[in-house]
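Following are the structures in question.
No lab work stands behind these numbers, since they all come straight from the coordinates. It should be emphasised that the depicted structure is a prediction, and the values quoted were computed from it without experimental measurement. Cβ atoms are built from the backbone, for glycine too; each structure is taken alone.
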Structure P
Amino acid sequence: MLHALITGANRGLGLEHTRQLLQRGWKVTAACRDPQSASELAGLDTGEGELVVVAYDATDLAAPARLADTLTDPIDLLFANAGLMTRETRTFGSAANEAFIDEMRVNALAPLALVEALADKVAASEMKVIALQTSRMGSIADNDSGGAYGYRASKAALNAVGKSLSIDLADRGIVTVLLHPGWVKTDMGGPNGLLTIPEAVSGQLDLIARAFKNPAMNGRFFHVSGEDLAW
């Protein structure tokens, strides 16, 4: 049974990734800040899969090490999905505040800490795939509207982290991919998104499947459509 660890698994894209992988017969370690309140996650139909819900706070840099101590199985897919977008850093004139640091911590630093703690378990698996949930808003070349200072900067930082990971972990057979889900109808994306959550997740899982033993996918920044995005 293939095993995925997904952060931010209690809602939105993380919840749907968990649901779809369970239906495909995976074991999913679903990490979220408060498992006791994650009723929708706990209520998922596991089908032929297996669901384990664990506590994980992306603001706590010690959390990945605690996860590593509790997990015994190799991790075929490590998906750093948890993310943060705040209103406080959107607009010039008031964007330089503590919320900017919060976005950097959750969106860029936490995924690096997660991979550093769990890379050995990924390397011991069959698939050996790391996926980072990034955003087209982290593309410097694609920024033609300004604003969103904290979110853009944190996702650009995550892209830099992911690219370095793809180089540093390649000799262990690990493929690292950076994934933009498209404009999705989520709490973060809003009601005008072009994709439903199931559509976005299905597309991302197709890309993840393509990454299996495929070094040509390593270190690339993908739109959910499969298009390479500019850094």
Structure Q
Amino acid sequence: MDDSDATGPAEAPEERRARLRETITVIVLSVTAILTAWSGFEASKWGGAMSIAFSQASSARIEASRDASEASAAKQIDVSTFALFVQAYSTGNTQLETFAENRMADRFKPAFQEWLAAKPLKNPDAPKTPFELPSYVPPGQKEAVAADKRADVLFQVALRNNQRGDNYTILTVLFALVLFFAAFSGRFKAVRTQWTMLGGALVLLTVGVVLLASYPKLV
């Protein structure tokens, strides 16, 4: 009895190639299924991060609006007392002038004194009003500027997170194509077509893995 009878009939080359193709297909399907789930998870996480950033940006805008309203209200009061002072000074009403100056808010007095020291009636280069001076900062003005800047940053973060979520969604679609090509590669009778479909799946899988490795992760 020879070796072929002891070990059974030898496997034909066609059968070995078919077994190899099936093995590769199973590996591709398994790996792609895991990567598809991971891409969907990342897309969901980045979508959540986008929503949080948009919400924070909206809150910062509301805060900036509230602070700006506070600054505007304070400035209107200061403008009124300053206008009263100018009116009293122009008419020579010293009693009303003193009254207006005494009613000026503490936040306004430094700028007002600086404006007076510049001798606006004699110096043509003097500021026209105290409100043009850097020393005049109504309450809420700095806070409004800071909140606006913070809102701008958060809005850009939200847009960036949205793009990253879209990237992972597109990647999920790419992996779905890999699953399609790999799953249907065995449906064709022609061996060349089977390998062509499987080769296409491998190419798409390679592209997807490279993109997945390059994308930022949010765990």
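Can you tell which of P, Q yields 14.0 when mean count of other Cβ atoms within 10 Å over residues 20-27 is derived from it?
Details: P: 18.2; Q: 14.0.
Structure Q accounts for this read-out.
Given a value of -28000 for helix-only ellipticity at 222 nm (-39500 (n - 2.57) for each DSSP H run of 4 or more, over all residues; to 500), calculated from one of P, Q, which structure does it belong to? Before the final figure, lay out the partial values.
Values: P: -10500; Q: -28000.
The correct label is Q.
Kindly point out which one of P, Q the value -0.41, -0.71, -0.84, -1.46 was derived from, the read-out being log10 I(q)/I(0) by the Debye sum over Cα atoms at q = 0.10, 0.13, 0.14, 0.18 Å⁻¹.
Numbers: P: -0.41, -0.71, -0.84, -1.46; Q: -0.70, -0.87, -0.93, -1.15.
Derived from P, not from the others.
Work out which structure the value 18 belongs to, where relative contact order in percent (Cα under 8 Å, 6 or more apart) was derived from one of P, Q.
Traced to structure P.
Could you tell me which structure in P, Q was used to calculate FRET efficiency 1/(1 + (r/R0)^6) of positions 36 and 124 (r between Cβ atoms, R0 = 25 Å, to 0.05) as 0.00?
Numbers: P: 0.20; Q: 0.00.
Answer for the origin of the read-out: Q.
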